[in-house]
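Listed below are the structures to be examined.
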Structure P
Amino acid sequence: MITRSHFTKRTVYHEQYNSPLLQSILSAPDAYLIDGGYEELYKHDRTTTVVLVVGGIQKFVIKRYNTKNLWHAMRRAVRSTRAAVCWRLAHRFMDIGITTARPVAMIENRFGPLRGRSYYIAEHVNGIPCMDALNDNENAEYIIDGIKRIFSSMRAHRLSHGDMKATNILVGGNQLVVLDLDAAKEHRTEFRAVRAYRRDRSRFLRNWSAHSSLYPRLEAEIPNLAD
């Protein structure tokens, strides 16, 4: 892992991804977030801008965390950036055996100790949302078992995702990949971990109508916590 810190910028990246493309992104990430700089625009709103960038065999997803206004920027300046949090949690998820889009790099604009706009770069993942993949009865049992393991691992390690929509679990090849860790947390207390787990479980099950044939199967398989 390579870390470079300057008065106006801090970058961290995994050396295995080092390339002219990555160095260009680290040098001027905003150039890849405008029309013509990216292959595909996934999202652009007040909170984030997300694009796909392709160069040779490398495919990176760049997420820029936007600031809503001056007050929001001032409050974020003394806290860990969202890119840094996502970077740390992505590695934590992988450490416990939950596959996520592999972290490539993070960038923080800084003014000395004050933090500004940040960027998170990950490998692009090919796959389809688990909700769509579950419609294929041939693989349903495998996918449900994988979902069960994801929830069990998060619970065992006091981790929560925070936005457990079906679109945030992709099925790619023979693995399930958890995406979008912006709201993920590692909880210090059992009380908070249990409360967050229940929210994740409830949010995930809401992707299906209670009348769906998949709902009772998922409800039974994903570990529940007694009140």
Structure Q
Amino acid sequence: MKIIAGNWKMNGTRTALSEMINALQNIDTQNTIILCVPYTLLNIDSGRIALGAQDTSTHDHGAYTGEVSAQMIAETGAKYVIVGHSERRQYHGETNNIVQQKAAAAMTAGLIPIICIGETMDEKQSGIAMQVIESGVRECVPPNTNKNIIIAYEPRWAIGAGITPTDDEIAAAHKLIADTLSNMGLTNIPILYGASVKATNAAQIMSIPNVDGVLVGGASLKPDDFIPIITNVK
């Protein structure tokens, strides 16, 4: 069984989400399906499909105009929240420390954080990708955490570029993440791969050791694109 998570980013309407949920209700799969959607699309009857948000505040409440707390997200019935996505890091300057705070806030509210880590093209070309990945795990996972977390490895240079790392690159990154988590006393933590995932490559990616699922971007917006990713993998 794999975890198939869709990240709708700043896309979608309530009608589109309802149509997607209806399309997914009766497909033949044992995989866990998660849709991380804009805040405005939460609090909808999603049946067998789990819903999640795409970000949360580090704060519980207060004078933080425009922010949404983890508790507010949890009250919608959502179960998951993405923290530290590469676009949050790139456009909003989020650091590993901020991501750790957001993950901790999510867990306090009873949400499962999907903690994103990964290297940029500059870091890859400088030969420090593995150091960046390991430090991402160590610095983003809250101390004394329980096992209710998910890690998503995003090679940031591949996102939205139509580029997929080689199988060996994905395998090496995921093994490092699994080994680092084990060294931290955390085992059986799901590790997702996310970057340019589509129906034509998802099954192969998820056959790689230590890849427990995928975090899908654009291909999660339409049933015709998303369903094959779910059903091609048992």
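Where is mean count of other Cβ atoms within 10 Å over residues 32-39 largest, in which of P, Q? When mean count of other Cβ atoms within 10 Å over residues 32-39 is computed for each of P, Q, structure Q gives the biggest number.
Set P, Q, criterion mean count of other Cβ atoms within 10 Å over residues 80-87: the highest-scoring structure is Q.
Could you figure out which one of P, Q the value 0.95 for Cα Rg over 2.2 N^0.38 Å was computed from? So the calculation was done on Q. Once volume of the Cα convex hull per residue in Å³, for residues 104-199 alone is computed for every structure in P, Q, the highest value turns out to be that of P.
Consider the structures P, Q: one of them gives 16 for relative contact order in percent (Cα under 8 Å, 6 or more apart) as calculated from the coordinates. Say which. Label of the originating structure: P.
Which of P, Q yields 3.8 for distance in nm of label points 7 Å out along Cα→Cβ at positions 8 and 128, as computed? Answer by label: Q.
Structures P, Q were compared on distance in nm of label points 7 Å out along Cα→Cβ at positions 152 and 176, and the highest value belongs to Q.
Since every read-out is calculated from the coordinates, none of them should be taken as a lab result. Given the structure is predicted, the values throughout are model-derived calculations rather than measurements. Cβ atoms are built from the backbone, for glycine too; each structure is taken alone.
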